[in-house]
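What follows is a set of structures for review.
Where a number appears in this text, it was derived from the coordinates with a stated rule and is not lab data. In this text the structure is predicted, and so the values were computed from the model without any measurement. Cβ atoms are built from the backbone, for glycine too; each structure is taken alone.
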Structure I
Amino acid sequence: MIFTKDITGLILAGGRAQRMGGIDKGLIPFHGQPLIESTIARLKPQTQTILINANRNITKYAAYGYPVVMDEAPDFSGPLAGFSVGLKFCKTPYLLTSPCDSPLLPKNLAELLIAEMERGDFQLVYASSKESDGKVWAQPVFCLMRSNLQDSLNQFLKTGNLKIDRWFQELHSSTVIFDDPQTFANVNTPEELKALEEASS
């Protein structure tokens with residue numbers, strides 16, 4: 001059985017946010033508070049503790065009282081670089097990941113990913129969302145992984161490949177389909193931010 005106390009949450013706030021003009025997405029106001037605060041509020045009850053992966057504004061992120069870990073790979077290598085440093089500092093058997101800019105992430109994310117992981121004894125389980133037209137989209141930055149995968153990930157990164165789905169294919173992995181795509185909505189442009197605020201007010 002996997003319990004909340006077995007899980008460390010990793011919030012990915014290390015990206016460049018080029019479509020938002022390069023501003024730090026985790027600190028963009030959402031309903032008057034930095035986006036990352038919504039993510040922390042939803043992830044905290046699902047985990048024992050939290051790590052924040054950030055590459056700038058370290059002091060601001062550290063003010064939330066959680067360890068801030070920086071990518072060890074240079075040049076903003078994407079979420080896998082965040083996964084790698086998260087695994088390095090994870091002290092629990094499992095790591096649950098989420099980006100900093102999806103403030104409506106499912107409150108039962110850990111619960112459903114745990115159920116699937118236990119069902120098939122998987123190494124990693126990620127979320128997928130089903131759109132109203134029935135299309136299913138992978139949401140790979142929302143995933144639950146065993147914390148013993150660091151060697152596997154580092155070997156993969158050494159090949160120069162940064163594609164998250166390619167690494168997942170090398171593992172015994174599975175996915176859980178969530179029916180409400182809105183819960184994975186993220187903020188890439190000012191327009192998306194405004195739409196998400198209106199949808200969640």
Structure II
Amino acid sequence: MKRSNCTKCHYPVTTCVCEYVTKKVKNRTKIVILQHPDEVNLAKNTVRLLQLQLSDIQVVIGETERDFSSVLNDLPKESTALLYPGKESIDVHDCSALAPKLTHLMVIDGTWKKTNKIFALNPWLQSLQKISFSSIPENQYRIRKAEQAYSLSTLEAVGHFIHVVDGCDNQPLLHLLNGMIEQQTKFMPEHVKARYFED
């Protein structure tokens with residue numbers, strides 16, 4: 001039997017996160033998520049949480065340039081950056097020096113392997129200014145195994161960016177993330193839950 005989903009948060013009713021959603025975080029920089037198709041229906045995907053909490057966010061699902069054509073048509077490339085590590089990336093704390101000022105941030109949502117594939121398949125992404133974090137906050141997303149020691153979930157990465165660049169309070173995002181973790185783990189046996197929360 002198919003599980004019924006909450007009509008507001010779209011999580012299964014048994015793990016609904018609506019009680020953790022607070023007022024919208026009003027981000028100045030528009031967040032554009034390029035989401036790999038494999039991420040869409042994952043119970044632990046955090047893009048869904050960002051859609052619940054951010055005031056200005058767009059999610060486009062795909063891998064190729066054709067998939068993202070709707071974004072490309074209206075994208076102001078001169079004021080758009082990509083959140084992506086690399087030698088040519090600038091630190092998030094230096095974004096205020098960019099001219100023109102950033103209006104859009106592209107974020108690729110997927111595993112490292114899938115993120116790198118999307119980056120390789122889209123030369124237009126490679127032409128954007130890259131932004132990365134020289135230091136990152138502690139990863140709070142403990143219920144999905146990080147591929148790298150410095151990995152953050154998409155929600156945490158976006159939250160850190162808008163906190164530094166837009167001056168937004170990212171605590172509502174982290175509160176929602178922790179609420180989702182609580183909901184996802186509440187039915188786990190204690191010995192399984194311990195694996196995620198052990199030091």
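Worth pointing out:
- A value of 4.3 for mean projected area of the Cα convex hull in nm², for residues 71-126 alone, calculated from one of I, II, originates in structure II.
- Structure (I, II) behind the derived value 2.8 of distance in nm of label points 7 Å out along Cα→Cβ at positions 55 and 151: I
- For 0.96 (Rg/Rh (Cα atoms, Kirkwood Rh), calculated) the corresponding structure among I, II: II
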